[in-house]
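Derivation of every value follows stated rules applied to the coordinates shown; laboratory data play no part. Treat the numbers as computed from the prediction; the structure is a model and nothing was measured. Cβ atoms are built from the backbone, for glycine too; each structure is taken alone.
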Structure P
Amino acid sequence: MLPELQDFRWYIDMKLIPSANGQRIQQPSCVLSLDVRDQNKPVQIELSKDTLNLVLENFTRIREQLNALAKRE
């Protein structure tokens, strides 16, 4: 049986990273905390802005495919 998502929370984390000119710049990331059935503690995932955009694009494709299949029934 596949893991089942029960709930999730998220927040934006700002990290200070060194830049090429020696200064530090802030880089945002999204941190997801996933409550999965039969897990003792939440699963945490950190996504950069680019990775989050890629995940969202793929979820959009998944939703479109599910909607197309649901219309066939």
Structure Q
Amino acid sequence: MNILGIGPFELLIIFLVAFLFLGPDKLSKFSKDFAKYIRGFNKQKDELNDLINSEIDIIDEDINDKKDFKK
């Protein structure tokens, strides 16, 4: 399991270092804010992917219509 190219052991080290620097109270808020950011990023990524796929479908339909017209 890799998250953003980071393995589980590396992720554990990052959380331990964050815990040492931020402490338990700030780490909780930071985790919530980070999760919100990641969810927003994934939502935007999915919307962009859907937009690109819909545009590709429209272009494919136009190409097929032009091919049928030539016949």
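Quick one: helix-only ellipticity at 222 nm (-39500 (n - 2.57) for each DSSP H run of 4 or more, over all residues; to 500) came out at -33500 when computed from one of P, Q, so which one is it?
Details: P: -11500; Q: -33500.
Source structure for this number: Q.
Compare distance in nm of label points 7 Å out along Cα→Cβ at positions 14 and 30 across structures P, Q and report the one with the greatest value.
Largest calculated value belongs to P.
If Cα Rg over 2.2 N^0.38 Å, for residues 22-61 alone is calculated from each of P, Q, which structure is the one that comes out at 1.92? Working shown, then result.
Values: P: 1.56; Q: 1.92.
That value comes from structure Q.
Upon calculation of semi-axes √(5λ) of the Cα gyration tensor in Å from the atomic coordinates, which of the structures P, Q produces 32, 20, 8? Mind dumping the intermediate values first?
Numbers: P: 32, 20, 8; Q: 47, 14, 5.
Attributed to the structure labelled P.
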